[in-house]
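Multiple structures are listed underneath, in structure tokens.
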Structure I
Amino acid sequence: MTPFVFNTSKSIQFGAGQLNKLGELARAQIGTRVMLITDPGMMRTGIIERALSVLEASGVSVEMFSDVQADPPEDVILAAVDQAKAASVEGIIGLGGGSSLDVAKLVSVLVLGRETLKTMYGVGKAKGPRLPLILVPTTAGTGSEVTPISIVTTGTNEKMGVVSPVILPDVALLDPELTLGLPPHITAATGIDAMVHAIEAYASASANNNPLSRMLAKQALTLMGRSVLKAVHERSDIAARSDMLLGSMLAGQAFANSPVAAVHALAYPLGGHFHIPHGLSNALVLPHVLRFNAATAPQAYAELAPYAFPELEKYQGQERAAAFCDRLAELSAACGLQQNLRAMNIPEDFLPRLASDAMNQTRLLVNNPREVTEADALAIYRAAY
């Protein structure tokens with residue numbers, strides 16, 4: 001068996017009502033002075049008030065940072081670092097969507113002043129140590145609570161990644177009740193995003209593609225394939241929300257160790273230039289990238305297809321892989337997501353720029369099961385247009 005490495009969060013605590021444990025966890029893992037990092041939208045949900053009440057009941061004082069933006073820019077991260085230093089916090093709690101969790105990861109390292117953000121970009125560049133870190137996701141999409149990855153917007157439209165096991169948290173606290181209020185379009189986009197994580201992890205050409213990641217990817221697709229439409233259309237279904245949150249986490253564990261590829265590489269320029277949410281960016285290019293890959297490497301998609309869509313068991317080989325691509329496109333439409341780049345008001349003459357920018361995502365493209373040239377990327381964007 002080929003050697004591999006598998007890293008994940010030290011402790012995973014899952015279940016309805018787990019937010020009620022946040023105070024005792026914070027006191028045990030961190031101490032009595034924490035920074036809680038979230039975004040303005042979360043401040044309007046009532047969840048932050050609940051978290052603060054639980055923390056204060058355990059004697060934990062909280063320094064709030066609630067200015068996280070989607071696709072967080074460098075200046076937001078540095079502002080949080082400065083505030084955390086000034087408050088002399090003992091640890092960090094990230095509560096919210098993937099952007100809040102990504103910011104919390106980076107702040108936990110940067111607050112100690114031994115590294116700078118610019119020196120952390122890349123794979124294995126962040127060395128640590130860091131402050132104690134607890135992550136509480138409120139969307140079922142990024143899996144950020146179990147990934148050693150944080151994505152930062154640099155300049156005006158380019159994204160960079162910090163990839164290091166140092167930023168895996170001490171505790172990932174998953175409470176499906178926190179996802180009950182998600183609007184359908186966010187549930188849909190984040191759900192498809194999580195499915196992309198599982199699919200790309202399973203098919204990854206990375207040398208670290210391993211049996212654990214493949215097993216987790218299959219289980220993630222089983223959970224999410226049966227529940228994503230119910231979660232989108234029946235907002236209060238706790239069983240569907242539980243499936244989605246657990247599936248998202250399992251997919252996060254999978255791609256954290258067997259990295260994603262061309263779907264993400266082509267999605268990032270859409271977010272960078274047009275501020276399309278990451279999950280929707282993935283959904284827009286997903287079937288087109290998979291059709292491109294399946295032309296020469298159909299096996300992984302044929303193997304995965306029945307886990308997400310049991311009715312595809314009747315097909316074999318290339319036919320099953322093609323049916324998988326079609327069903328994913330149909331699922332995206334059934335979830336109510338936009339179906340092409342034209343619907344996002346992207347000018348057709350901008351597609352060559354997107355293709356050029358996608359080529360900068362070498363960290364991701366090397367994992368694709370089929371080589372992607374700039375001409376290939378342009379053809380995929382045109383197919384998605």
Structure II
Amino acid sequence: MTPFTFQTCPNILFELGASAKLPDLVASFRAQRIMLVTGKNVRGAGLTRAAEAALASAGLQVTVFEDVVADPPSHVIETAAQLAQQQAVDLVLAIGGGSTLDTAKLVAYLARSGDQLDRIYGVGLAQGQRLPLILMPTTAGTGSEVTPISIVTTPTGEKKGVVSPRLLPDCAVLDPDLTLGLPAHVTAATGIDAMVHAIEAYTSRHKKNPISDQLARKALALLAGSIRTACSDGRNVEARSNMLLGSMLAGMAFANAPVAAVHALAYPIGAVFHVTHGVSNALVLTGVMRFNLPHAEALYAELAPIFDPQAASLPAAEAATRFVDSLAAICRDCGAPASLAEVGVREEDLARLATDAMKQTRLLVNNPREVTYQDAFAIYSEALDGKLRTVA
């Protein structure tokens with residue numbers, strides 16, 4: 001067997017109403033001054049209310065930072081870290097989506113380590129200490145609550161990642177109650193993102209391992225079996241629970257078997273056109289997977305019966321194609337945009353997108369098939385309106 005290393009969050013609490021248990025979790029770190037990292041929309045929707053009430057009842061001092069925005073800019077993260085230092089915070093708690101969780105990881109790290117953010121972009125450069133960290137997701141998609149990765153938008157608009165085991169939280173708290181009010185379009189986008197995590201982990205060229213493989217398969221089964229229900233019936237606790245658990249398992253999988261070209265091509269769409277990450281993934285998902293088919297056919301065929309049990313008896317090529325088609329059907333049924341044109345991309349933008357995608361070398365190296373500039377341009381071109389163009 002090929003040697004591998006597997007790392008994940010040391011403690012996970014999955015329970016309806018888990019917010020009430022936060023004081024006990026905080027007490028285990030002997031923390032008194034808490035920074036709650038969240039966003040105005042999340043707090044305004046009342047999703048932090050139970051946590052804030054529980055912490056206040058326990059006599060804990062809470063500093064709220066609610067200025068997190070999507071695709072968190074570096075200056076927002078740095079401002080929050082400075083506030084944490086000024087308030088002598090001794091634990092960071094995040095309640096929100098992936099951007100909030102990514103922000104909190106770096107706040108906890110920067111506030112304790114004293115490192116500068118622009119010096120730790122990349123893999124393994126963050127080696128200092130961090131504050132205790134508890135993460136509570138309000139969406140079922142990023143899996144950020146169990147990954148050692150934070151994605152940051154730099155002042156130039158480029159997305160860069162900080163990847164280090166130091167960013168793994170001390171505890172991930174999964175409370176399906178926090179996802180019950182999630183709008184259908186957010187449920188779809190984040191759920192598709194989680195499925196991409198599982199698929200790309202299973203087919204990753206680097207660090208593929210049997211633990212990630214099993215986590216990815218279970219994640220896909222939970223997500224594919226529940227996403228349509230979660231989108232159509234947002235108060236369905238079973239579907240919401242399955243989505244949240246599936247997202248976390250996919251996060252564990254891709255944290256140890258990294259994602260690839262779908263994410264690499266999605267990042268420029270988000271950065272340039274301010275499209276949410278899940279939607280960006282959905283827009284290029286089937287195009288990348290069809291591109292990968294000649295090299296990933298066997299692996300796609302292995303995953304196909306998770307979506308359609310009858311695929312188990314089909315030849316590998318047919319099963320793999322059916323798998324890609326099943327994903328396209330989920331994107332369509334859940335209302336994901338069908339073309340890049342729908343989010344404002346024009347033909348003259350394709351060259352820039354392809355150029356920016358080729359900068360995502362950290363991700364592209366994991367793809368089952370090598371992706372060139374011409375390949376990226378062709379995938380974007382087909383996603384624009386289905387017509388292949390000559391490379392600029």
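None of the figures in this text is laboratory data; all of them are computed from the coordinates on show. Since this is a predicted model, take the numbers as computed values, not measurements. Cβ atoms are built from the backbone, for glycine too; each structure is taken alone.
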Comparison of I, II - label where FRET efficiency 1/(1 + (r/R0)^6) of positions 301 and 341 (r between Cβ atoms, R0 = 35 Å, to 0.05) is highest: I
Structure from which 3.2 was derived, distance in nm of label points 7 Å out along Cα→Cβ at positions 85 and 365, options I, II: II
Comparison of I, II by FRET efficiency 1/(1 + (r/R0)^6) of positions 29 and 245 (r between Cβ atoms, R0 = 25 Å, to 0.05) - largest value held by: I
